[in-house]
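Asker: Listed below are the structures to be examined.
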Structure P
Amino acid sequence: MADGKTAIVTGAGTGIGKAVATTLLLNGWNIVFVGRRQNLLDEAIAAAGTTGARALGISCDITKPAEVDAMFDRAVDEFGRVDLLFNNAGMGFKPATVDEIPVEAWVDIVNVNLTGSFLCARAAFRVMRAQSPQGGRIINNGSISAHAPRPGSAPYTATKHAITGLTKSLALDGRPFDIACGQIDIGNALTDMARAMTVGVPQADGSIKAEPTMDPQQVADAVLHMASLPPEANVLFMTVMATKMPFVGRG
């Protein structure tokens, strides 16, 4: 059990974020559920039921520095400290070659997936460095796209490759302050966003095929493991994927 530790989870109203936030809550973590839509955050907290830990939903646009800083300050006011940030919020775009992708879509995806993660990590680092006892942990959601692209996914893949660089930099810069940083790369967790996988999605050879998926709870359990490690240990990179998805090998 987390023994009263506090975690902030972005994108916590749905999908992987909701599963992770709920699992941490049920294992004794105080949780700040963060997302754009307050109603979804409230519903996620209600669905978790009565627990021994506390939950707080905060609506926040993670692309706006002032909102991110205010959200972290409120978390500290409510719970005293922040022990974990799960940088999960993200967005994609329909499959398209780079010449068919609007510049506005590129900017939006970079702002949410990369700049948003940077802003949240920056705020977490500020809090974790100043608190006593000093330190904490940041876990970034990288995705399989941090390793290999899907067809027509240039903006999303570029941001997820960049998240890997952010993870490495944070892991290095956090050492003097007992701030650990790791990354979880997720493949084909069956969230609402991934339901198309069960019908058919574009493959590298140009075909359309259904792909195996896995329960998002497996992701939540993996994040719980990473979060539960003592300060002297860190999972720098973990890949959790549907066993038979077309990733390893040639498709």
Structure Q
Amino acid sequence: MKKLLLTVSIALANFAWAQFSSGVVNLGATGMTVKLETSPTLATLTLTGSSTSYLGIGAGDSGMEAGADGFIYNSSSNLDYSFNGIGAFPSVDAVQDWTLVSNTVSGSTRTIIATRSLSGSAGDFVIPNAAGPLDIFFARGGSTAISQHSSSNRGYATLTMTASNLSTSEAAAESKKVSLYPNPAKETISFKNFDRIKSIDIYEAAGRKIKSVQPNKETISIEDLKSGIYYFEILLKDGSMSYEKLIKE
């Protein structure tokens, strides 16, 4: 019986920390590549392409139909877009869920790494943390400004997501990580491993600190925050820092 319970516990732990990856996928004549990685809470997108082009990718096999969800690296600071049909200019999403982690150029190739919660915001494509096919469409333009792309600089592909479970050491590190949930949130948020937190500084998206908190329990109120994006700078009791992004509805 003990052996059975241990087996079940290990299986549940592996499921809880399961990660999936598409590996690097070449996107035809555009010269772009994409890699999508998921964890139980986060999607990480790695996109490469010409350093002088905008680079776009979206979910689904119907292309830029009205309502389709997309990520576009371009000359503006926006990354999150909704499409309005073929030939129509895409709309900037009211909530920018993608966070740019890095933007590097080597020779003529740009590499973009960005992260987003699996669910995003209202209207966003929900990215599954599961094995299986995921249909996408993609395009690049003649410059970093969003404009009509040529017919040869677009296409469709299928990402095949396969399991890439965390190692024992990675799972142990993840279990000690401080994180907030739910996200987005309206009234309250809770902190995983809140007992490791010494203090929290909360910043508006523009970078202005608006308040400091020393939580004495797992849940804190955010009712006084206006709707928008906030960044939490979390000082841990061991002296290290942790950072979290919150979308307040």
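Asker: Tell me which structure, out of P, Q, gives 0.30 once FRET efficiency 1/(1 + (r/R0)^6) of positions 81 and 97 (r between Cβ atoms, R0 = 41 Å, to 0.05) is calculated.
Answerer: Values: P: 0.30; Q: 1.00.
Computing FRET efficiency 1/(1 + (r/R0)^6) of positions 81 and 97 (r between Cβ atoms, R0 = 41 Å, to 0.05) on every structure in P, Q gives 0.30 only for P.
Asker: Which structure, out of P, Q, was helix-only ellipticity at 222 nm (-39500 (n - 2.57) for each DSSP H run of 4 or more, over all residues; to 500) calculated from, if the result is -11500? Let's see the in-between values first.
Answerer: Numbers: P: -11500; Q: -3000.
The correct label is P.
Asker: For Rg and Dmax of the Cα atoms in Å, the calculated result is 17.6, 55, so let me know which of P, Q that is. Walk me through the numbers before you get to the answer.
Answerer: Values: P: 17.6, 55; Q: 20.0, 64.
Label of the originating structure: P.
Asker: Between P, Q, which one scores greatest on distance in nm of label points 7 Å out along Cα→Cβ at positions 33 and 217?
Answerer: Numbers: P: 1.8; Q: 5.1.
Ranking P, Q on distance in nm of label points 7 Å out along Cα→Cβ at positions 33 and 217, first place is Q.
Rule-based calculations on the coordinates, nothing more; no lab input. For clarity, every value in this text was computed on a predicted model and none was experimentally measured. Cβ atoms are built from the backbone, for glycine too; each structure is taken alone.
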